[in-house]
1. Comparing percent of Cα pairs over 24 Å apart, for residues 31-198 alone across 1, 2, which structure shows the greatest value?
2. If mean count of other Cβ atoms within 10 Å over residues 103-110 computes to 11.1, which of 1, 2 did it come from?
3. Cα extents along the principal axes in Å, for residues 63-150 alone was computed and gave 46, 37, 20; which structure, 1, 2, did it come from?
4. Given a value of -17500 for helix-only ellipticity at 222 nm (-39500 (n - 2.57) for each DSSP H run of 4 or more, over all residues; to 500), point me to the structure among 1, 2 it was derived from.
5. Kirkwood radius over Cα pairs in Å was computed and gave 20.0; which structure, 1, 2, did it come from?
6. Here relative contact order in percent (Cα under 8 Å, 6 or more apart) was calculated and came to 14; which of the structures 1, 2 was it taken from?
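Since every read-out is calculated from the coordinates, none of them should be taken as a lab result. Nothing here was measured: the structure is a model prediction, and the numbers come from that model. Cβ atoms are built from the backbone, for glycine too; each structure is taken alone.
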Structure 1
Amino acid sequence: MDLTIIVPTKNRFYFIKKILNYYNNISYTGKLLILDSSDNKVFIEQQKYIKRFSNINISHCYSKFFPNFAIKENIDKINTKYVLVSGDDDYYLIKGLLTCIKYLDENNDINSARGESYLFELNRRNNYVTEIHEYNSYNYLDSSAWIRFLNFMKHPRAINTNIWRSKVFIKCMNDYLAFDEITKCPDRYFSEKMLLSNKFKLFYGIDSYSEFQHNDDEFIKTKNRLAKYKNYTLIRKNFSEALKEFNNNYFDFIYIDGFAHSGNDGGKTLFDWSHKLKIGGI
């Protein structure tokens, strides 16, 4: 099977044992890439245990990072046509994997696919299943990338667990920021990176600086650091308050990361600000 299953894990030897035995028992013929952030003792125990499975193609790599950074760090180890990211307590059926791969082989305009998925609740004392819940995602097949994104934000569900064309997945991960590129205040980082591109005639930064690390101190630091850019204006308001500052069809480019701070609001922020974007804008 021309597939790499990436399994990030940390100090969960019990689950690693289960997932390795599962893929061994169903005769999985693809590749397992285990990205292990465990403490040294657990890492060594897992390393020894993994060596028992000589009939499975397993790469076991240490990473000090969380899953996305660990994947980016080991992106060169993906050498199969397809790839997916699995939790260390998630299990895929061979028939489902083959069906998704066949679908992608036959539909070159689709980047990823997934089948039906279910969440099982177990009684820890006897391992009996107590409840089963559907855990399905939606299909995002609109021709417009913008509409696909808006629909996704209305019902966000992890999509890295889909089976992906490796070349698309790798491109996405290569665009992901490396750990050492991220500073304490992401707003300063992103704004300055974009300003340094010299592609913006006018640039506005918007943040309320009222919670988490975005406080009075960070507001002052950001304002002072970016003051050297004459085309930059920092507006201390939340997204809703700042809407009235601009006419509709005003911007060529809008970048919003507010979901990372305030949680999913059903796509309202994206919808409201989409009216401020010119036709053909990004």
Structure 2
Amino acid sequence: MSRKPTEQELEEIFDDEVVQELGDGPAEDSPLLIVVVAQPGAGKTMAIAGLCQKYPDAVRVDSDAYRRYHPRFRKLMMSNPKKMADETGHAAGVWAGMARDWLCARRRSLIVEATFSNPETAKNIIAPFRQAGYRIQVVALAVPAELSLMGTLSRYAHQAESKMGGRWVKRQAHDKDFDKMPNTLDQQIRNKQIDEVTVLKRDGQELCHVVVSDKNCVQDAYQVGLAIAQGRDFTQLSGVERDQWDAGMKTIQDFIAKNPDEDRVKSLFDKLSVDGKKAGY
């Protein structure tokens, strides 16, 4: 078993490497914390790209980008890329937390992603910024489970073919995140920990936008919940989402043809194919 970086090593790498990515910037009078929430494969990366354009001064905290600073990253990529994600995950998560703290202390706006599968984790992300006087915005992606599962398969195939070590998302973990997110978000709204919520489909279509008020936070939470349920209806894909589904189908069909030993990919793909046919796709 490989040795994990020590706490001191993690801090030194953060100071020497990660801080450089966070860049210089002035403290803001009204800084923002923007949290993009959804299950794996829902399109958080695409949503964040759009938000970075809309809020150019906000710093993206990206744990995946920090993996390359792990002491064993290069060796893993050369010798066993499939183990890279698992072995660098802890350190990358620690550095992401340190990045949030570093930016909060300097009153810089930032964009982070989360699954909101755990209410305590959601609270731990938001609370320090709430206490520091940040405005909290949540962008929730309302994406059918079938479409996001296809997204995880497509990402795995692309990473595996590029020798980046395909990152496999277990169905159980995906479904837990999918099931828990609406309730966690509802709780944070009702507890008045969020100022603004936007619900988007995977194609970027806005389903609702709510500025949360103390008086109407229960109704606000209800409205957000309805929008999430609407966007998650697999039988009502938009034209763009249907194109994404079809592209994913082709990508995985080609991948399985080249990699017939990928049994877990084939098993999940077969189940999704049945779901797609039932929905008329």
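1. 1
2. Numbers: 1: 11.1; 2: 18.2.
The read-out comes from structure 1.
3. Details: 1: 47, 34, 29; 2: 46, 37, 20.
It was calculated from structure 2.
4. Values: 1: -10000; 2: -17500.
Comparing all candidates, it corresponds to 2.
5. Details: 1: 22.0; 2: 20.0.
Going label by label, the one that fits is 2.
6. Values: 1: 14; 2: 22.
That value comes from structure 1.
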